[in-house]
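Engineer: Pasting the structures here.
Bear in mind that the values in this text are calculations on the coordinates, not laboratory data. Everything quoted here is computed from the prediction, not taken from an experiment.
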Structure 1
Amino acid sequence: MQVLLVNARRSSYSGESISAPQLGLLSLAAVLREGTFHDTKGTDVRFIDDQLFVLQRPLATPNEFLRGHKPDIVGIQVLTSSLKNGIKLAAESRRHHPGALVVFGGVGATPLARQLVEDGAAEVVVKGEGEVTFSHLVHEYGTNGRKNLRKIRGIVFRDEDGTVVETPAAPQVMRLDKLPKPARDLADMQLYNQISRGRSGNLVTSRGCSYACAYCYSKHQWGVGQRRHSAERVIDEIRELVEVHGFDRIRIEDDDFVEDVPRMQELCRSIEKSGLQGKFEWEAKARPDLIDDDMARMLRDSGCFRLLVGVETLDWSLLKRLGRPVKVDVTERALSSLSKAGIGVQATLILGIPGETDEAMRSTITWLQSRLGDNRHDIVSPCFFVPFHHEVEKDMAKRVDFTLETDDSDCFTGHIPVTSSKAASIDELWKLYDDMTPTRRDGKYKRIAYLADLSTVQTRLGLLDGGAPQTKEPAALVPEVQ
């Protein structure tokens, strides 16, 4: 049984860098090879990062990634902004390996699972967390073909009589240490290392978040609540990244690294005792209402050089309505604590939150810039509100009024505006975008994370006169393959 796992590349104006492999697929690969949940040990698993493949071979034909493989199953992981490319890859897979089962998964596939199957983009879609479900699918398909897919929890598929079937949700992995370490040996870690200059190893120490912010898709993918790896497992994985793969900077991908304070303290102490301290530095994400002087010092002493802190907006009444009631003075204390400890801040803000005016958004940017900049790692990291998940869109619509200006999933990156509200029009949001981009910075907005020049983005979108991408009639998800 050969399984080909493919990370579909994001749309060309996502604004995101390629610096580390996609750990979700590498976790699936490790589970299959070791037979963690089902009898799949010995499966021939291959991994392709389509984003990296295109970077290496910019003139490659769409099907070139299939060469040298004869998969029985092709598993394609998609974000919302990589959905179209994932569908194209699936069509090419089906053309060149017509007997292979095409399976979709990831945060871009879960909310569209039924539509992807109905439109023929995928034979099967794995919903939510994938390790238990996908390994069961590989085992069942390898043993009985398509006969008993109804036994597998957490999938959507088309039955032999043509009926689209959605099975009950699969159980989550509650003890994350049961998962083997991601199969990084399948990825070209040397190339990732070269791209990031050895500075962007990544790992996950927990899954999920105990909070329920209305604009966040995490709870719909992982459920509400946080599940965590042990300190021993985390140190083991850090050691691999530093000593085997040569990374001297690590990005912890958790939704909130400091949510469980005693566990965070244990991890910091474990790093100090591991013999790895001084060999690498690391960054993570944290809510501002949990940060104080003592925590900041402990984070710094264990090698933390920067925290991504979600500020989002200074409008407390709006934050409260969206399920994140963090007041300005709390955020200011957190930024002060990190500054005193010498830890840089990547302050995120969400532009275009329905109900927030252009003036209020600009005030938030100015406020952040006045409090950041003493540390060379300080940066303001804006994104635009995007309902990445259908459940997010429904939840937000109950709380605030907004208009979705386009249904083009390529635009759902967070780096360009796709919604408007009575408080801020789409034209105002594009103007704000333009003011923040490199060629238009006149000293007013500084330390803004990279955004492509507006003219470049509009060219990619096919826009001549600015404004939002044109709203299109809903179309079938499967494009015609040339």
Structure 2
Amino acid sequence: MARSLITSDPDARPEHFRNLFEECLFVFMVMMATASTTFLQGVVVINTATIARDLIMTPAQVTWISAAIGLASGSFMLFFGKTADLIGRKLQLLAGMAFLSVTSLATAFVSSPIGLNVLCGFLGLGTAVISPPAVGTLFATYPEGQRRNKATGALGCGNPIGFILGSVSSGIVTKYFSWRASFIVVAIFFAIITVSSFWTMPPTPRAGSLCSEAKQFDYLGTVLTILGFALVSAALTEAPELGWQSLQVVMMFLFGFICLVGFATWENYYPFPLLNPVVWKNKTYTLCVLCVFFGYMSFITNLFWISLYMQDVQHLSPLHIAVQLLPQAFVGFIWSYIGQALVSKIPGKIIMGIGAMAYLVGAALQIFVRQDTSYWMILFPSLCITVIGADFQFIVSNLYISKQMPTQSSLAAGVLQTVMRVSISIGLAISAAVYGSVAQTPKGREDVNLPFERAYLCSLMFAVVGLLFVPFMKIE
């Protein structure tokens, strides 16, 4: 029989764990589950040019390598957040981990651009499966207290650690073997995590009736939101090649917009909505979500385009690129703990503002990157500054949710995670449209830096928009 999840002493080790090693392994598993999207981005972002040359991909198809992961993850996050309590958190987590392992292995043997984009979408789907049950189990295992604070604090370090593991392992394997071998390593990694999760993850009872929940589930809302974001993203990425006035692009924009408007309308009338509109009644929360959406959009597009620039223009190897991006992950780890220390001393509004300014300054610096630009003068400070925004805004937003929205914390946190993942696909789609349009002009063909400059400018504008929401927040 399973041991009790929660001990009587909130600061003692939960009784499920026999020793500190099991407990640390469990926390690491939860951390990697929440950072799985970033981990996969680290794997693919330093290999985009290598993959593109091998599979003869168009610029739009290259963009979808990363965008498909974010779009699928964000679109299905709320769905799998609801299924976790119905089918069992441990069962869903193990199934998701195994699915990621198998899909990663299949990706290593893909032979076409479309096949790769589809499999990247399935990888994003897998990350949406594992994140909700992992976080839910952590909060069910630890009662309020210092031990829970330490465990949840580790989650803030997940994204930088995930990116380090993904990019460095991918860079090393690609250098000595090929980009395909990096996905085999990913498959092995998720297989190991699956076994570890089976051993360390506490079983939790199912909640609710599967049959009744299946009848009440918002199927139409799920379909509308997935189709809406997918069609708009596809239209943006394909427009530079097909033409902005082409029938295919116009129809994708039109139907995507109709789906998103239909989703917003439907959620206000359906009695069991996928995204309960009540969460938006908290104005500060809404502003936080918008700020995080545009800020993270700036962060991801910066990372994608500078990585592609180092591959296409500077002709650096994947391992060299991973090493150059590594400081951002290490510094992000440090900023995460600094942010956790600051929230008890400085108003959250100021910390959100610092994060928004960090996004803006980092994006502005990146515009000046050239082939012969000193790494230490421009790119290094840009990487170290930009990650402040990702860490600080993540910490403050989640803290606000836990303290000011206790009755809606699960929904609000799920929406925040969804928004961060959807911002990846939307941001890459917009910047790819700008990049592709400029690259096809005479000036873009003559000056290889110009299309990248315009893509960096998109990141800067995203950061500016995110900053505009900060003055209206009320976070102590």
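Engineer: State the single structure among 1, 2 that was used to calculate helix-only ellipticity at 222 nm (-39500 (n - 2.57) for each DSSP H run of 4 or more, over all residues; to 500), giving -26500.
Structural biologist: Computed on structure 2.
Engineer: Still on this structure, I have one more. If mean projected area of the Cα convex hull in nm², for residues 24-255 alone computes to 13.1, which of 1, 2 did it come from?
Structural biologist: Value 13.1 for mean projected area of the Cα convex hull in nm², for residues 24-255 alone corresponds to 1 out of 1, 2.
Engineer: Of structures 1, 2, which gives 22 when relative contact order in percent (Cα under 8 Å, 6 or more apart) is computed from the coordinates?
Structural biologist: 2
Engineer: Suppose percent of Cα pairs over 40 Å apart works out to 20; of 1, 2, which structure was it derived from?
Structural biologist: Label of the originating structure: 1.
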